[in-house]
Structure formats: C-alpha cells, structure tokens
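Some structures to go through are shown next.
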Structure I
C-alpha cells in the first residue's frame with residue numbers, strides 16, 4: 001500500500017536531522033523512513049528545514065517568538081495546508097506541534113496528532129472530540145496513562161533512536177546536559193549539582209528567542225558559568241554523539257513530567273549513564289542502579305555523580321537496544337498510517353481503527 005503522508009511540524013522550529021526538539025527529530029526519522037520505503041512524504045515546516053521528501057515551506061522562524069509570531073505562523077500553516085491538500089491526494093495528515101488544534105485539516109482527511117508534550121499542556125477538548133477523523137497517540141506508556149480516557153487515543157508508540165549511530169569515545173571527566181535552555185528543563189540545577197560534586201560541566205542546547213527563555217539564561221544560567229562549567233550552544237551530528245560518548249554521565253534535571261527522553265536514549269546507546277529527576281517517563285527511560293540513577297534534587301544528583309563509575313557501559317547499551325529501537329517505532333507508525341489512511345476511503349474502518 002503506497003501512502004502519501006503529510007507531516008505538519010511545529011511552525012516555529014525547523015525540521016533538520018539531529019534537530020534540537022524531540023518532535024522534530026521524530027518527524028525527521030519518519031520522513032526518511034517513508035521515502036526509503038517508497039511512500040510519498042510531504043513535510044510542512046518553516047524555512048531552514050531539510051527533509052528527504054517534499055518540503056512545503058512557510059516563513060522562517062522570526063527573531064522574536066511571542067503570541068503575534070504564533071498567530072502569524074498559524075495563518076501561514078492553514079493556508080499552506082489547504083494548498084497542499086488541494087494539490088496532493090494525501091492519505092493522512094500527521095501533526096507534531098503542540099499548537100495543532102489551531103490548524104486542523106478538514107474533516108474529510110484523517111489526521112493523527114502525536115502528543116510529544118505533557119497531556120495537560122494541550123487543550124482538554126482534544127480528548128473529548130468524536131474519534132472519527134482526528135486520532136491521538138502518546139510517545140510513552142507513562143504519558144498515555146496520564147491522559148484522560150478518550151475514544152480518540154490510540155496505543156502509545158515509544159520514541160526510538162538510530163542505535164547504530166552512537167559514537168564510541170574514551171571517557172573524560174565532565175558531566176553533560178543537553179537540552180533546550182528554558183525554565184522547565186532545570187539546567188541551573190545541573191550546574192548546581194556539578195559544582196557540589198566538584199566536576200566540570202558542559203551545557204549544550206539552544207536558547208530559543210522567547211522572552212522567558214532568554215531571561216532564564218541571563219538570570220539562572222549565565223551567573224552559574226565559570227572556567228569549569230561552560231555553555232557551548234547547540235550541538236548536533238557527530239559532535240553531539242562524541243560529547244554523549246565522552247561524558248562521565250548525562251544530567252537530566254527536568255522539572256516537568258517528561259513524556260520521553262531522546263537524550264537519555266542516545267546517552268545510554270553510547271554507553272553513558274544518565275542521572276535524572278524522578279519525573280514522568282524519565283522513570284522508565286533509565287534503569288535505576290543499572291544504567292544510571294533517579295534522584296529528587298540537585299544534592300542527590302551530586303551524590304550520584306560520584307557513583308557513576310559503578311555503572312557498566314555495556315548495560316547502558318543493552319538497555320538502549322531493548323527499549324529504544326528506531327525500527328520498532330517506525331514499523332508501529334507505518335501500521336497506524338495504513339490503518340488510519342483507510343478512513344478516507346471507508347468510514348466503516350472507524351471502529352476498527354480504535
């Protein structure tokens with residue numbers, strides 16, 4: 001069954017290989033897999049995106065991200081979506097942005113929205129609608145369990161990564177945090193833990209031009225940096241993989257209920273332990289005392305840093321192979337695509353899709 005899948009990205013973040021955001025990474029993996037399998041992949045995303053399929057481009061991310069920028073982007077997505085659906089016989093629209101309710105496709109085209117963020121970050125109405133043309137899926141069982149009961153909610157599809165791309169590197173005496181630099185990621189607590197443990201720290205990630213993100217960096221990150229604790233900006237590709245492999249451990253001090261953690265998966269695939277706060281799907285993303293440690297605050301994180309030498313790198317790699325298979329994730333999405341694509345041509349398929 002040859003499919004035409006239209007993937008709609010969050011309109012203010014480009015889709016590129018090794019993107020900063022998890023949603024963009026997953027979309028990129030699926031786009032590549034669709035093309036490789038002989039399907040037609042169309043990706044609606046902002047300028048600066050690089051995809052394997054056909055790119056439908058809207059304006060580039062503005063220098064300032066605020067409500068006005070979001071409203072403008074939503075208008076552009078709605079116009080581009082209508083034009084694309086008029087041009088191509090799309091079987092399914094797959095939406096990845098948190099703001100997807102602002103640009104839903106018309107009801108004659110089945111749509112799947114992957115919830116990459118905590119369920120309570122989305123309007124509750126998405127769970128209350130009839131399960132006829134809009135379907136939802138989560139990226140972990142923990143996130144799925146936190147959702148309200150809904151006929152629209154399909155089984156979760158766990159995020160996967162390309163395990164074979166993990167780098168191998170001699171360990172160096174620094175800890176690493178790799179994330180968007182924003183308040184909910186708690187990066188200031190990673191710096192506090194590194195200082196308590198008297199170890200060098202490398203902070204890598206992008207500061208998006210949201211006022212609250214820039215203020216967070218200026219007031220909470222910048223003052224904590226010194227010769228031993230450095231911020232190196234966003235990283236990707238081979239450089240990111242080398243950092244993940246060389247780090248003594250990776251710190252994930254997230255302050256929200258994470259729905260998944262590609263960074264935790266990538267670190268373990270490289271044989272690097274992970275120390276994470278006990279929030280959301282992070283409790284399933286590592287195996288406590290085997291591939292890292294689950295802790296409750298910066299003090300416990302510092303104590304755990306001193307113990308990471310007890311973790312066997314091969315146990316980390318084995319855990320990643322068992323739990324974060326990219327091939328399994330892609331196959332699960334392909335099965336879902338085929339099932340939901342039938343809704344455009346056969347309304348009787350609605351019941352079986354659930």
Structure II
C-alpha cells in the first residue's frame with residue numbers, strides 16, 4: 001500500500017506474521033499510529049503559528065512581540081497552552097453540558113481528519129484515498145456542525161447568532177472552494193491527493209497553477225475562500241468582538257476556549273497544505289516518492305513545507321494588512337462573484353482540455 005498506514009501494516013505483518021486474528025489489529029494500528037503522530041505535529045505547528053503571527057504582527061506594527069520565554073520568545077505558545085490548561089473550565093448552568101463539551105473537539109477533529117489524506121512529501125501520507133479531495137471537502141463541513149453546536153449549547157443568544165453567521169459564511173465559501181479544486185481534478189483525472197501531486201512537476205511551469213489561465217484564477221479564489229472558511233481577516237465575522245462579544249465561543253473558558261483557536265491555526269496549515277499540494281506541486285521534485293532514497297524523500301518533505309509555510313505567512317500577513325469587510329459585502333462577494341467565476345473556471349478548463357489536448361500554457365511554450 002502506498003501510504004504510511006500501508007507501510008506500518010506491512011512492517012507489522014513481516015515482524016509478527018499474518019493471521020486472521022492479528023490482521024485487523026495491524027490494519028487499525030497502521031492508521032492510528034500515524035494519526036497520533038500527525039495530531040502531535042499539527043498541534044505543534046498550530047502553536048508555532050500563533051508565535052509567528054504575533055511576531056509578524058509586531059514587525060508590521062513596529063513592535064517587538066514575544067521576547068521573554070525562550071530565545072526570541074519561541075516558547076511563548078507553550079506557556080500560553082499551560083496557562084489555558086490551568087484556567088478554570090466554566091460551563092453555564094443553563095447550557096447543554098454534553099454538547100457544550102463536545103463542540104470544540106468536533107471543530108478540531110475536522111482538521112485532523114483532513115490531514116489524513118494530505119501528502120506531506122514523498123511517501124508521508126497516512127491514507128492515499130482514491131477519493132481524497134472529496135474526503136477533504138466532506139470532513140471540512142464538520143466545522144459548521146461544531147460552530148452551530150457551540151452556539152446552541154451555550155444557551156446564549158449572542159453565541160447562537162455567532163454560530164449561525166459562522167455556518168452561513170463557511171457553507172457559502174465551500175462552494176467556490178470546491179469548484180476551484182474541481183478544475184484541477186479535470187486536469188489530473190483523479191481525486192487522489194498523492195496522484196495529483198505526482199502528475200505535476202518540480203518546476204513552476206509544471207504546476208497546475210500555471211496549466212491554463214482558469215486554474216490560475218481558481219487558485220486565488222480557493223485561497224481567498226479558504227480565508228473565509230477558517231475565519232481569518234478580512235472574514236472573521238464569527239469572532240467579531242465589537243459586534244457579537246466574541247461570537248460562538250462567548251461562553252467558553254480555559255482549554256475548551258483554546259481548542260477553538262488551536263483549530264483555527266491548524267486550519268491555516270491544512271488549508272495552505274491543500275493549496276500547495278493541488279496547485280503548487282506539493283513536494284514533487286521530479287522523482288518517484290516511493291522508490292527514491294530516504295534523503296530524496298526528506299527533501300520532498302522540505303520542499304512541501306517550504307511552500308506551505310510561505311502560504312501560511314501570506315495568510316498571517318493579510319490579517320494584519322486588511323480591515324474587516326461588512327458581512328453583506330462578504331456574502332455578496334461570494335454569491336455574486338466567486339461562485340459564478342469559479343464555476344466558469346471549471347467549465348472553461350474543460351473547454352481548454354478539449355482544444356489543447358490537456359497541454360498547459362508553459363508546456364506548449366517550452367515545446
């Protein structure tokens with residue numbers, strides 16, 4: 001099997017032998033072990049992104065930023081996490097206590113589920129599903145459930161309004177984001193994330209971003225829609241403090257409050273990873289990710305993370321550069337412009353493939 005789950009399964013079978021009793025356990029271990037590893041990696045990256053956001057914002061505003069805990073304040077996110085763990089976890093008396101406790105973890109689980117099918121470079125993908133892109137679109141919808149659940153369970157009208165606005169925003173922007181991804185599916189002929197990466201090349205003119213003018217437009221629509229889906233400025237209406245007293249998470253405190261923001265920063269990483277894999281060639285360096293040596297496989301991981309962290313930096317930079325839109329402007333931009341444009345990109349990409357036999361702009365120029 002071409003995935004981490006398959007590699008671990010094959011190792012366990014080779015070590016302990018094959019049997020009807022052990023095979024299901026080996027298969028379960030093949031998925032659970034990488035999932036726990038990815039959970040730790042994504043959580044750590046989320047914490048580091050909170051640090052980088054504070055540093056970038058400080059540079060933009062001519063401030064110093066975190067500089068007390070560790071070299072250059074690098075351990076500030078660890079101290080913040082400890083502080084949240086030690087804070088009192090308050091649940092309102094009138095709240096639905098079970099749903100109130102469950103909501104933050106549903107929001108965070110959608111991020112971890114999406115990471116299962118993301119190729120991190122080389123063979124480092126937990127499960128190379130043949131419906132990988134569809135799987136990402138589906139599990140990302142769990143965020144809507146978590147936000148609505150948190151607002152409803154809080155028994156607070158302002159939290160409920162924040163949850164409803166968040167659901168409307170995310171559901172709306174999922175449509176142009178999905179259409180943008182489908183433009184690449186037409187070219188690649190597959191929903192598998194690993195195969196999409198492998199069908200691109202190591203150089204920018206081999207990426208699907210530059211395949212034709214419509215995938216170029218689709219990339220920017222996906223990135224902007226991603227900002228709306230992960231509640232980043234200029235689309236952070238679910239957390240518009242001056243309007244909704246912090247929105248859907250108004251009644252949350254302690255670590256449950258922190259989980260929402262851990263999920264937000266994890267979503268920055270996951271959204272950037274999807275964009276890098278689908279449009280920017282992922283970790284492709286022109287070699288087979290499964291037959292190359294470990295040095296080349298690690299190089300693929302470095303290439304992938306370089307692209308992802310660049311997109312994360314842009315996401316942070318945008319937050320501290322643009323003001324928040326009005327909610328009517330945000331919804332109008334989605335339904336009046338992004339959805340028609342992304343749908344047109346999908347149709348025009350199909351026409352391009354029929355006319356030019358699937359060749360991209362730079363491929364034809366270099367040929």
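Since every read-out is calculated from the coordinates, none of them should be taken as a lab result. All of these numbers come straight from a predicted model, not from anything done at the bench. Cβ atoms are built from the backbone, for glycine too; each structure is taken alone.
Tabulated data for the structure shown
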{"read-out": "Origin of the derived value 63, 57, 43 (Cα extents along the principal axes in Å; candidates I, II)", "value": "II"}
{"read-out": "Structure (I, II) behind the derived value 19.8 of mean count of other Cβ atoms within 10 Å over residues 179-186", "value": "I"}
{"read-out": "Relative contact order in percent (Cα under 8 Å, 6 or more apart) from the coordinates reads 16; which among I, II", "value": "I"}
{"read-out": "Computed -10000 for helix-only ellipticity at 222 nm (-39500 (n - 2.57) for each DSSP H run of 4 or more, over all residues; to 500) - originating structure among I, II", "value": "I"}
{"read-out": "Parent structure of the calculated result 3.7, given that distance in nm of label points 7 Å out along Cα→Cβ at positions 123 and 291 is the read-out and I, II the choices", "value": "I"}
